[in-house]
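Each in structure tokens, the structures are laid out below.
Nothing in this text is a laboratory measurement; each read-out follows from the coordinates by a stated rule. Since the structure is predicted, the reported quantities are computational estimates derived from the model, not experimental observations. Cβ atoms are built from the backbone, for glycine too; each structure is taken alone.
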Structure I
Amino acid sequence: MSSLLLALALPLLAPTAFADEVEPTVEPAPTEAVPVELDGTEEVDEVEVEPPPPTLAELRAVWAKQPADDVLAEARLRIDTRDFPAADHRLTFLVDTTDAPIAWFEQGRSYELQERYREALDAYDGALQRTDDPLLARDIHYRQAIAHNDLRHHDTARSIAKALRKSDALDPAAIPVVDLELGVAEAGLGKRKGARRITKALAALDAGGDDFAWARSRARFALTRQVLDDARDIQLSGDKKAARNLVKRAEALKAAEEQVIAIARTGEPEYALAGILALGDAYIALHDDLISAPPPRKLTDDQANLYRQQVAERASVLRDKAYRFYDEGVGFAVRVQWHGEVTERMKRRRDALTMQSGT
């Protein structure tokens with residue numbers, strides 16, 4: 001491996017302005033209560049005891065007196081604000097009392113957003129079995145494709161998306177949206193045409209304004225993941241070739257960062273967080289591959305040991321950058337109140353790096 005290897009690549013790995021795009025929020029420390037001692041002469045105000053919250057049975061009795069459409073509207077609002085327990089209680093009530101396909105569908109959507117994909121698919125199947133509305137069936141098929149892709153059932157997702165693309169119920173203007181999900185499935189199967197399909201669909205949607213931000217951010221994340229997967233396959237072995245490959249890999253990571261920044265600008269936190277996690281993992285992988293790469297063959301044993309020490313010291317910038325991504329991602333999740341497995345994974349990875357560094 002060339003001694004110029006790190007000098008060539010490390011400038012490409014300098015900190016980016018990503019933290020300015022996704023600024024974490026620091027919560028204020030709680031104010032401590034100051035104890036007050038009473039000598040027995042002071043008047044003490046009576047403490048009002050709040051009544052206990054209503055039980056689920058009591059809530060269901062209230063919902064039974066309301067129009068089902070109002071309960072459904074409230075459940076949708078709770079989904080939008082990520083108050084999933086409240087949404088699920090209402091949707092379960094509607095499923096139990098009305099068996100309406102739209103209630104099954106919204107229950108599936110709630111589960112999907114909670115990353116409970118198998119339960120979501122069961123709910124979507126229930127909705128599909130109960131509806132004769134082609135427009136609702138269209139929406140169900142689209143969500144099924146998404147859930148199957150998230151479970152990495154890319155063959156199934158591709159089949160559903162292809163059939164949906166030919167559906168008479170699909171508005172021609174929505175074809176690029178379906179193409180995004182079809183491209184996600186194809187990219188997941190390792191097909192290069194998946195990235196091409198996504199890029200073409202994004203261009204069509206970008207020309208039309210800011211609609212479908214969630215679908216676009218999801219597709220951009222698929223492109224990001226493909227770039228990072230390809231980068232990880234670039235081997236850091238050999239001599240001059242290793243130096244060139246390190247530069248290629250660093251440039252790929254920079255390109256992935258640009259995609260994640262574009263995702264963050266859409267205002268859609270789900271795939272911004274997924275992208276931040278993927279970038280942190282990619283920098284850790286590059287760090288590990290770099291320090292495990294063999295030294296140049298012409299070095300003596302003492303020189304090789306010194307070389308490894310220098311590489312490990314200089315490669316620490318990669319671990320530092322991974323830590324910053326994880327930490328910024330956790331802060332961003334706190335700010336947008338995003339709870340999910342992606343946030344927990346970032347916390348675990350950040351804390352593991354903290355323990356390794358002894359800080």
Structure II
Amino acid sequence: MKKLNLLFAILFAGTTFFAQKSSVTDAALKYKKYNPMGGSIEDNKKALNGAKADIDLAAVNTETVNDPYMHRYRGLIYFGLMEIATMEAGVSGAQPDENLMKEYDTKVRESFNVVLNASNKFKDDKKVIQEYINAKSAFVFENGLTMFNNKNYELATQMFLGAYQISKYINVENEDAKTNVMLSFVRATDTLIKQNKLNEATELGDAVYNGVPKNIEILISLININLQKNDQIATEKYLNEATSMDSTNKTLFVVLGTSLSELGQNDKAEAAFLRALALDPYYPDAIYQYCTFMFNWSRDLSNTASDLNPKDPDVALFQTTAAEIMNRIPLYMDAYIEKFPVDKTALDIGWKVHYMLEHEEKSAELKKRWEAIK
């Protein structure tokens with residue numbers, strides 16, 4: 001009786017093992033019916049769900065749970081499920097189920113990592129998933145280039161971000177995709193801000209911020225978006241990140257100053273420009289932007305004073321403040337012109353500033369030098 005039980009146990013164990021090996025084979029055969037570039041969503045979904053049912057059995061069996069060949073197909077099947085969920089969402093206009101997508105994503109990464117870390121005995125399985133992911137990433141990347149060339153920078157950003165993230169499934173840092181995310185996002189941000197589509201800009205910004213490593217240009221764009229939204233908390237967050245990443249980035253403070261000046265936050269704008277000039281007092285963009293901003297700020301205050309009743313007590317205050325602001329410009333402009341005596345833009349600003357300050361000789365000299373430059 002004991003021998004019979006032992007024989008039954010052996011036969012049962014063998015049947016289970018072969019059944020699970022068969023589950024991997026069945027899953028592979030059903031997966032091969034999946035054709036995302038052809039066939040209907042329903043047919044593809046049916047093929048993948050059938051493959052999923054078989055591979056899930058193999059994934060919990062002790063005989064196949066660590067088999068790289070099983071994980072090769074498990075990763076491919078779950079990657080396909082993510083694709084189908086995305087396609088369905090595109091048709092319906094709804095977002096894919098977030099929890100379901102996280103589940104699929106986790107299983108793809110788990111399985112691909114098993115294959116990538118397997119011994120050289122499974123080099124064919126490694127090659128399959130590497131070529132598969134590289135092809136998927138390249139396809140999305142090429143679509144990103146098309147969108148970029150068509151000046152659809154928002155969609156280009158999403159495509160390049162997708163290409164970058166797909167490459168991460170095989171632990172590849174796709175530098176080209178990462179660079180193009182930054183280039184297209186900066187342009188997309190400028191476009192969306194001009195169109196006053198600040199919510200769309202924020203959504204895109206969140207995706208980029210969470211999807212690629214921190215980059216100073218991306219952070220500058222995020223600062224701009226949140227300045228336009230007057231979201232001081234988010235602005236401060238990204239500004240702190242940017243300055244901690246590169247506290248010597250003078251461009252960052254020029255961009256910040258320009259954005260703040262456009263929003264009428266003049267005191268903060270001046271402080272930002274001065275931080276740039278503290279880093280480099282001869283940085284042309286900082287000189288041009290700061291001096292032009294200060295000139296216009298002073299003129300606005302003078303015009304406000306002119307519009308008031310001469311007996312209004314605020315007239316003197318406006319006039320005094322305007323003069324103080326105009327007088328702060330030569331401190332930086334004169335030193336710059338001395339170092340770069342044929343900078344036509346600086347000379348143009350300089351003669352006008354000294355004219356407003358009633359420095360007639362200095363103004364005439366700078367204007368003559370400006371006019372002499374063709």
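Remarks
- Each of the structures I, II was assessed by distance in nm of label points 7 Å out along Cα→Cβ at positions 115 and 299; the largest value belongs to II.
- Mean count of other Cβ atoms within 10 Å over residues 155-162 - structure with the largest value, from I, II: II
- Test item: relative contact order in percent (Cα under 8 Å, 6 or more apart) calculated as 7, pick one of I, II: II
- Entry that produces 0.40 once FRET efficiency 1/(1 + (r/R0)^6) of positions 139 and 235 (r between Cβ atoms, R0 = 35 Å, to 0.05) is calculated, selected from I, II: II
- A value of 0.10 for FRET efficiency 1/(1 + (r/R0)^6) of positions 91 and 203 (r between Cβ atoms, R0 = 25 Å, to 0.05), calculated from one of I, II, originates in structure I.
- Origin of the derived value 26.6 (mean projected area of the Cα convex hull in nm²; candidates I, II): I
- Structure (I, II) behind the derived value -23500 of helix-only ellipticity at 222 nm (-39500 (n - 2.57) for each DSSP H run of 4 or more, over all residues; to 500): I
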